[in-house]
Every structure is written in structure tokens, then in C-alpha cells.
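Each reported figure results from applying straightforward, stated rules to the coordinates on display, with no laboratory input. In this text, all values refer to a predicted model and were calculated from it rather than measured experimentally. Cβ atoms are built from the backbone, for glycine too; each structure is taken alone.
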Structure P
Amino acid sequence: MNFESHWNKAFEKEDSQLGWFEENPAQTMQLVTSCNLEQDSRILTVGAGTTTLIDNLLDAGFQNIFANDLSTVALNKLKLRIQGTYQYDLTCIADDLTNPTKLKELKPVDLWIDRAVLHFFLKPEEQESYFNLLTTKVSQNGYALIAVFATNGAEKCCGLPLQRYSLEMLQEKLGKDFKLVDSFNYTFINPFGGERPYIYTLFKKA
């Protein structure tokens with residue numbers, strides 16, 4: 001299927017009608033805060049969609065933020081909202097994490113944030129491409145913050161099947177260069193009242 005068209009169509013809806021919409025990404029920000037990053041640190045959010053996380057990062061004083069998604073519809077909505085609210089020119093990168101081109105040219109980042117895109121990659125080669133990009137793009141002593149559906153989480157999202165993860169699975173994929181800093185389970189209640197068990201993890205590149 002054409003995943004770009006799939007996600008463009010999904011993001012034509014109002015944010016509040018999206019099953020993954022999170023008004024207050026407190027759990028993600030908790031882990032971001034624990035990194036003790038400088039405010040000029042380079043932060044990349046992959047699979048960003050129209051996330052309010054960008055707003056929270058700007059509120060926290062960060063000014064070197066990059067947003068990636070496959071959907072240009074999502075990125076255009078996000079960029080316009082951030083421009084209107086913060087007068088901040090957000091750098092948006094439309095690219096496929098499983099076959100990256102533009103992201104390969106991006107300089108290393110101090111923090112990679114993925115809140116819910118990794119679990120859509122089912123094929124081993126897609127996962128390998130994702131983790132190769134992550135391990136290449138996270139700087140020395142940088143961080144990877146990954147939040148995905150836990151092993152007891154939903155089997156589908158937005159009509160697509162999911163690869164669910166445990167902490168051990170993520171550690172294996174990241175390899176020995178990434179050391180666990182923190183992890184916890186969290187049940188996200190989506191806009192329609194559904195319970196969605198997640199695992200949140202923070203790793204540091206040794």
C-alpha cells in the first residue's frame with residue numbers, strides 16, 4: 001500500500017479526532033527533562049505528525065528542533081501551527097524512516113524522540129533501516145527516547161498492524177553502545193477512551 005497517501009488522508013482530520021492525539025505529552029517531557037540538555041541541543045522528533053510535543057519543547061526553551069514525518073499534510077499543519085503560536089520556523093523533514101534520503105544528510109542530534117512510529121515497521125529490513133539511521137544520527141553521549149506499544153498493547157493503529165515491543169527487544173535492536181537510563185510502562189487513554197499500553201524508554205549512547 002501507499003503509506004504516504006494513507007497518512008496524508010489520516011491527518012486531514014482534526015487533531016482531536018486522531019486516535020493517538022495526546023494533548024499533554026507529560027511522560028515524554030519527563031524523560032526529556034531527565035536528559036539535562038542545553039537549550040541549543042539538537043532534537044529530532046520522528047513520526048511527529050501534528051504532535052503537541054513540539055509546543056512543549058519550545059515552552060521548555062529548546063530552540064533547535066527538527067520534525068520528521070512521512071505525511072506532508074501533517075508537517076504542513078504542524079509548521080503552520082508552530083509558526084502562528086510561537087513565531088518559530090520549525091524545520092520539517094518529509095522522509096521515510098525505512099528508506100531515508102533527506103535524513104541521511106542531517107547532522108547528528110543530541111536527542112532522538114520517537115513517540116509511536118517504530119511499531120509500524122513490521123519487516124526486518126524496515127526495522128534494520130530505522131535502527132541504522134538512529135544509531136548513526138544520535139551523537140556521542142546523545143539520547144534515544146522511544147515510546148512504543150508494549151507487548152500487551154493494541155494489535156492495530158490507524159488500521160495498520162503493529163510490531164509491539166518489550167524493553168529487552170529495544171535494547172537488542174539498539175545494541176551495546178546504547179545504555180538504558182530509564183523505562184516505565186504507561187497506559188495512554190486515547191481521545192475515544194480506549195486504553196493503549198505503552199512502554200517508554202530512554203537510552204544514552206555510550
Structure Q
Amino acid sequence: MWRQFGPALRITLLFTILTGLIYPGIVTGLCQILFRHQANGSLLEMNGQTVGSSLIGQGFSKPQYFQPRPSAAGNGYDGSQSNGSQYGPTNQKLIDRVKASVDQFRKDNPDYTGPIPADMVTASASGLDPDISPASAEAQAPRVAKARGVSLQDLQRLIADHTTGRTLGLLGEPRVNVLLLNLDLDQKFPQKEPNH
């Protein structure tokens with residue numbers, strides 16, 4: 001009996017070392033050398049302080065910032081509770097939440113009269129989507145321009161600069177990373193301090 005267990009234990013030990021230690025160690029080392037930024041979470045820093053990740057959405061509520069899509073992850077953008085609402089299209093809770101989002105969008109963006117882009121009133125499947133459509137950014141531009149005291153044309157150029165096209169020219173849709181856009185907004189058009 002031990003003659004049969006011996007080879008099985010040796011093979012188990014060998015594969016545990018190969019696939020549990022050596023292979024992950026090599027992959028981790030290569031990723032740290034070749035893709036350091038991505039391997040460490042695509043973290044963004046401003047003035048030596050980490051402000052977020054370009055891969056995970058964050059809530060922005062002030063009128064001088066572009067706002068992301070709604071989040072159903074925990075209390076909003078909680079990475080430990082990544083999840084959509086799981087409501088079907090005929091669920092009354094979803095219908096009420098979307099209606100509330102439409103009302104809030106209209107209240108926050110009174111100068112925008114066009115149709116509201118769907119991604120501004122619907123949460124993503126993860127609840128952590130960092131991107132919005134270019135149409136969503138354009139719909140918010142009048143509010144941000146007014147709050148910052150800058151021209152709408154300047155903001156439209158900034159949105160165009162931050163618009164990423166389809167991956168490989170055919171996968172996905174054009175998108176704008178909200179955190180990157182807002183960080184650049186603060187750099188190019190800093191908030192004027194109120195006079196006291």
C-alpha cells in the first residue's frame with residue numbers, strides 16, 4: 001500500500017511546488033518587470049498621494065466634476081461588494097431607481113435638454129465601472145463648465161482628449177474614464193478659491 005502512496009505523494013508535492021510556488025513566482029516577477037503599473041492595480045497618484053485606480057469607479061457628487069454611472073456595489077463603488085442590482089427589466093425597484101436617477105440627472109444638469117444617455121441612469125454589472133460614454137460626458141459638460149467658470153468648448157476638447165476608442169478598432173464602445181478626466185480637469189482648470 002505504501003508503495004502506491006509514495007509516488008502519489010511525490011507527484012502531489014512536485015506539482016504543488018511547480019504550480020503553487022514556481023509558476024506564480026515567475027508570472028508575478030514578469031508582470032512586475034513588464035507591466036508594473038497594471039500589476040499593481042493601475043493606481044493613480046497626485047502630489048505623491050494615491051487618489052484611486054483607473055480600473056475602479058469612484059463617486060463624484062460636486063457639480064464641478066463629471067459624475068460616473070450609478071453604482072449598485074454596497075453603498076456605492078465598494079470594491080469588496082462588486083455587484084449589479086440583479087433586478088430584471090420589469091422589476092419595480094429597478095424602474096423606481098432609474099426614474100429617480102433620471103429626475104436627479106435633470107435636476108443636476110438643467111441646461112441639458114437632450115435625451116439622457118442610458119449609462120447615466122443604469123448601473124454596470126459590477127457596480128464599479130470607471131468609464132462613461134462620450135455622450136454622458138457631453139451631457140454633463142454644461143454643468144461642469146458653469147461650475148468651473150470655463151468655456152464649454154474647452155471642456156469638449158478635454159472630453160475628446162480623454163475619449164478612448166474601441167479596443168482593436170472593434171471591441172467595446174468609445175468611453176471616457178471619469179477619474180482620469182476629473183484629475184486632468186483639476187490640473188487644467190483648477191477651482192478658484194472663493195473670496196472671504
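A value of 43, 23, 15 was derived for semi-axes √(5λ) of the Cα gyration tensor in Å; which structure in P, Q was it taken from?
Details: P: 22, 21, 18; Q: 43, 23, 15.
Among P, Q, the structure yielding 43, 23, 15 for semi-axes √(5λ) of the Cα gyration tensor in Å is Q.
The value -13500 for helix-only ellipticity at 222 nm (-39500 (n - 2.57) for each DSSP H run of 4 or more, over all residues; to 500) was derived from one model only; which of P, Q is it?
Values: P: -8500; Q: -13500.
Derived from Q, not from the others.
If distance in nm of label points 7 Å out along Cα→Cβ at positions 104 and 120 is computed to be 1.4, which of P, Q is the source?
Details: P: 2.1; Q: 1.4.
Value 1.4 for distance in nm of label points 7 Å out along Cα→Cβ at positions 104 and 120 corresponds to Q out of P, Q.
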